[in-house]
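Heads up, there are several structures right after this.
Bear in mind that the values in this text are calculations on the coordinates, not laboratory data. Please read these numbers as outputs of a predicted model, since none were measured by experiment. Cβ atoms are built from the backbone, for glycine too; each structure is taken alone.
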Structure P
Amino acid sequence: MKIVVMGTGGFAVPSFRKLLESGYEVPLLVTMPIRTRRTDRIPLPEIRQVAAQYDVPIYDPDDVNLAGAETLRAAGADLLFICDYGKILSPEIIGVFPLGGVNLHGSILPKYRGAAPINRAVLAGETRLGVSLIHIIPAVDAGPVIAVDSYEPDPNDTAQTIERHLAEMGGDLLLANLPAVRQGKDAAIPQDDAQACKAPKIRKEEGHIDWTLSVREIRNLYRGLQPWPKTFSDWIRSDGKPSVRLILGPLEIAGTGAESFAPCGTVIKADRGGILVQAGDGLIRIEGIQPSGKKAMEPGPFLSGYRMKAGDLLR
C-alpha cells in the first residue's frame, strides 16, 4: 500500500518513521514551507530530515488545496495519512486517494478538537490523555473514530514530554490499524458532536500567571504551556526600581488552604530555601526563574543578584 504523508510538526515524526521502517511505500511527504530565514545554525525540521534519510520527495506548497490535486494524484498513492500538518483539506484533495485519508490526533476525540489538544487537555487538568485515529472529512478533527489509545501521564509530566509519548503511541496505533483500513474493515464509529470541545492554538498572553487561580490551576498552567510560551509574571519591586518580567518554572504546590491573608501574588518567602508566592487557595513554590534577557537560574543564584523579598508582588 502506498501512503502519502502530510505532516509538519514533531508530533508526526514517529508515525512517518514507523511507516517507512515497516516497509510501507511513501512516495511523497507534503509539508508546510519553511517560513524562517535559513542559516547553517538552524537545523531542518525533523520530518524533513527523516524524508531526506529515506529519499522521500518533499512537496511544500503554501496551500495544497489550491493547486495540489495533480501533484498528489501523480504520486499514485492508495491512502493519505495526515498528522500535525496545519491545514484543513478540501473534499477534492481527500478524493484523490482511493482509500481516502486517516488523521492521527493528539486527544481522545471528540474532546479537544483543534490545533493544541495536548496543551488544552493539560491546562484543563485531564488525568487520562490519548490519541485518536480517524477518517478525514472536511471539518476539524470530526471524522469517524477508527481507534483510540490512552494512558495516565505522571503528574510531573509537561505538555512537551506528554506530546513525545503520545506521538510514539500514535505511530503504533496507526500501524496496528492500517490493515483494517486497507481492507475497509476498520469499524469506525461516528463522533458524538455534543461531547466535543475545541482546542484552539495557544496564545503567548496565556502564559501570564493570574495569581488568584488555585494552586492546581497554576501548576497545570506551567505544565500545559511547555515549551512555549511558558509561564511568566511581572515582579513589582518594593525598592521602587522598574518592574522585571520573570519567566517562572518549574512551579510546585507548596500548600493548600488558608496559608496567608496576603493578597494573591504576594511573595511570602524569598530566601535561599525557596520562593513562595500566595495563590488563590494556597502557596506556590518557584523552583526556577529567568529574568527577561537573562539565563534561567535556581532561586538561590537569582536572589544573590536580585533583591526580591517577602512582601514584593508578582502581577
Structure Q
Amino acid sequence: MLILAKAAMALMLGFVLSLITGLIVIPLFRKIHLGQSVSKLISKRHLEKEGTPTMGGVIFILPVVISLMLLLIKGSISISYNLVIIIFVFLAYAFLGFLDDFKKVKYHNNNGISLVTKFLIQMIIALVFFYLFMKGGGDSTLRFTFLGLSIPLGWTFGLFILFLLVGTTNAVNITDGLDGLSGGLSAIAFFAFGIISWNCGWLEGYQEIAIFCFLLVGSLAGFLVFNTYPAKVFMGDLGSLALGGALASIAIITRHELSLALIGGVFVIETLSSLMQIVSIRQFNKKIFLKAPLHHHFEELGWKEQDIIKLFWVVGFILAMAAITYGVWL
C-alpha cells in the first residue's frame, strides 16, 4: 500500500504543479511571441497552428525538478547515483532542445540547429552517460530474461547505448507532430517504466527512479490539458528530446533495454516509417507512404487528427501493458 500511496502522491504533485506552470508560462510565451513556425511541407491543416507557443516542455520539466527538490528537502526521497544520471540526461537533452527551439523562434523558421551539430551534441551527452553508467558499476551484458540468455557485449555496449539514447530522443521528436500525440505516448511509457522500476529491488535508488517516472506521468497529464487538440502550446524539442533521453536512460539503468522497443513501439514505428520513406525516395524515387512519418500518412488519407491520436495512444497502451507483463511478471 505504501508503494501505491507514493505513486499516487507523485502523480498528484506532478499534475498540480504542471497545471500551475502551464497557466503561468503560456500567457507569458504568447506575450514574448515564442511562436512555432510550421513547415509548408506538412499538411495545409497544420498552417492554422502557425504562431502557437512552443517550448512547452518547460510545463512538465520544471514541475518534475521542483517536486524532486521538495521531496528531498522533506526527506521523502534520497538522491541516488542512478537518479542523478537520469536527471543529467533529462536536463542535458532539454537544454539542447531549448537551443534548437530558440533558434527557430529567433529566425522565424523551422530549421533550428544544423542536423550535424545536433547529432554531435546528442552523441556527446550519450557518451557522458555511458562513462557515468560504467563508473557506477554498470554491466555491459545484454540480458534476455524471458529466455534466460545473457550476451556480454564488452566495449560494443557503448555503441549500443549510443544508438539507444540518440535513437530514442529522435524517435520521440519525430512523433511530436500532432497535438498531444507524443505527450500521451510518453506518459504511457513512463507509467510502464515506473511500475518496472519499482520491481527492480536489486537496483540502487529504484524507488526514487519510480517516483521520478510517476512525477513525469503526472506532469505530462497536466501538460496534456494544454497540449491536446486544439493545442494551446507545443512541447518543442525542449520537451521531446528530454523525454526521449530520460526514457532511454531509465531503460538502460533498470536493464530493460529490450522492453523499451515494446513500450516505445509507436515511437519505433514512426521512426521506421520515416527511414523507409527516405530510403525509398532516394533509391527508387518512389513513396511508400503518402507522407511520413506515419501519422501524416493517416492525415493524407483523410483521418481526423483526434482519431489518429486516439488510435496511436491505444496501440501505445497495449504495447506498454505487454511490456509490463514481460518486465515484471514473466
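Summary table below
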| item | result |
| --- | --- |
| Structure from which 1.9 was derived, distance in nm of label points 7 Å out along Cα→Cβ at positions 53 and 77, options P, Q | P |
| Structure from which -7000 was derived, helix-only ellipticity at 222 nm (-39500 (n - 2.57) for each DSSP H run of 4 or more, over all residues; to 500), options P, Q | P |
| Comparison of P, Q by distance in nm of label points 7 Å out along Cα→Cβ at positions 13 and 277 - largest value held by | Q |
| Relative contact order in percent (Cα under 8 Å, 6 or more apart) - structure with the largest value, from P, Q | Q |
| Structure from which 10.8 was derived, mean projected area of the Cα convex hull in nm², for residues 149-260 alone, options P, Q | P |
| Kirkwood radius over Cα pairs in Å from the coordinates reads 21.6; which among P, Q | P |
